[in-house]
Structure P
Amino acid sequence: MLNDDFGAEEFQRETGVSRETLNNFRHYELCIRSWQERFNLVGQKSLESLWHRHFYDSAQLIGLWPSTPSSVVDLGTGAGFPGMVLSIMGQPNVELVESSTKKCLFLSEVAKATNVNVKITNGRLESSSNEVLADVVTARALAPLTKLLGYVHLWLRPGGTAFLHKGRSIEQELTQAYKDWTMRLHKHPSRTDPTGVVLEIKDLAPANEK
């Protein structure tokens, strides 16, 4: 769902970010619009609703965390959603994992423009080499759920939590995923898409381990 009337002021009202943080999001917006002319960072139609479709959709995760995680890994971050948004909002120790070198260069420019300390990893999702796994793993519009959970399992520490944005096909995806995985699942209604959810997943394990 697009919301072209939702801009910076609406974003600040809904999230409560400071004026300084809001200015950083304005810098982020300028970077996206500049690079979009050269690279397809986001869908052209969704660019018309950037603050709602991408910034606010990402920011809603902050409200789902009972306490600030020690570390967050965002898989297949693309243009930085949701990981860069979370970092700008004050989440420490965020790692953005992206296979596209060009998008990693873009993310580096955003980090510099917004003065955030974020780790950018140019690599494939299936080849995690982290010795210390993340407390929280996020992903948005990345892959079918059962495949996505395979990536999450590589990056998430035991006892950690995944927050995954999913759309209208979630029930079909869950049917398949439960054949391959066991998990504790809670579905949060999306605050930006009436057909979408944010999955909160704990105790993820391959089904054949049970």
Structure Q
Amino acid sequence: MTADPIDQLWAPSGPRWLIAHSHGEFEVEGAIEAGTPLLPGSFNPLHHGHEQLARVAGNLLEREVSYELSVVNVDKPPLGADEVRRRLTQFEGTTTVVLTRTPRFLEKARLFHHTKFVIGWDTAVRLVDPRYYEDSHERMTMALEEMRAASVHFVVAGRTHEGQFRTIQAAHLPAGFASMFESIPEDLFRADVSSTELRDD
């Protein structure tokens, strides 16, 4: 009996990533073309904000955006195989999802060089906050330098925070790293919705 590729993700010697194609087949460590945009998230649930962001970023970058779901999360327990399968059903027949075990962007960058990650303003803020690097400005700088060396870029959508719509310009980017970040104009994308709010409804 052939092992389910999703079950293999948690094995120590398991695949570093899986590509879940829209037609339901899996590709173990399948090729991801350089420059392919990835939109990471938990997608619990997938909502119109995700879909609109993927569409707008794809038009802006002139490349189809794929989603990326990590089965491991920095702040939450790892997802179980059944939960991963449940979340994947949201994408059936529509688009590609890359499954990884990489909760942090430095780990993602080590797997996927030359990638443009499509993220929200709040994620960008955490990305350049030393608190997420053991309160070390040096560790944060080293991580950003490694990501830059891997030719990783971030395409950032604004988000409403404390009643104001914030863009990457309000993220206080460290000197020397601003070129890694590109802002999506508000007139192209604004979706004041989150998966958490939808689950609370």
Structure R
Amino acid sequence: MDELKAFLELTVMLVTDPRTVVLFTLLIVAAVIDVRSHRIPNWLTVSGLVFGLVYSACVPFWRGHGFLWALGGAAIGFAVLFPMWLLRMMGAGDVKLMAMVGSLLGVQALLPALAGTLIAGSIFAIGYSLRHGKLRHMLTNVGRILRSNSVAVAAGIPLSISAGGWESVGKLAFALPMATGTIATVVATHFGFL
């Protein structure tokens, strides 16, 4: 009976907040497209971003936190993942997708979603490397990247993952862990677990 009550509460949350419906739908669509093509289309990220900003200007998240709250969420989502794009650890579509997530969640709800996304991304990366028999190779790459870039930061040299003689273990469709982590944290927050 408790499971049915929880399911009904989740359904009410989805139906009563268009931001959540749009967010979950676009994240699932992005994950499917990314898994199939390793691309996230601009029409998806831009339309979600515009919807998040416009809707939040008309219907604030809470107590007047509207357009600027959504814009701040988009900026934080973009800023957190942008360095990973600079280091060629993820694609530009992933960065734009997280900006879209930020516009639909706002500043406060974005922070747990970012944490959930990074945790899910780590789990998916480990699973991917285990499946392909490259876990040791992946961990060696991570160690090299951290060592070379910590020295670069200390010396004031621009960050790079190309210097260090490492070879990629493969390409992970990051929209999948982004969808998983974000949806899980939104649902967990709704039910009071976060």
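For the reader, a short list of remarks on this structure follows.
- When distance in nm of label points 7 Å out along Cα→Cβ at positions 126 and 142 is computed for each of P, Q, R, the one that comes out at 0.7 is R.
- With respect to distance in nm of label points 7 Å out along Cα→Cβ at positions 22 and 46, the largest value across structures P, Q, R is given by P.
- Value 12.1, calculated as mean projected area of the Cα convex hull in nm², assigned to which of P, Q, R: Q
- Among P, Q, R, structure where relative contact order in percent (Cα under 8 Å, 6 or more apart) as derived comes to 25: R
- If helix-only ellipticity at 222 nm (-39500 (n - 2.57) for each DSSP H run of 4 or more, over all residues; to 500) is computed and equals -8000, the structure in P, Q, R: Q
Each reported figure results from applying straightforward, stated rules to the coordinates on display, with no laboratory input. Treat the numbers as computed from the prediction; the structure is a model and nothing was measured. Cβ atoms are built from the backbone, for glycine too; each structure is taken alone.
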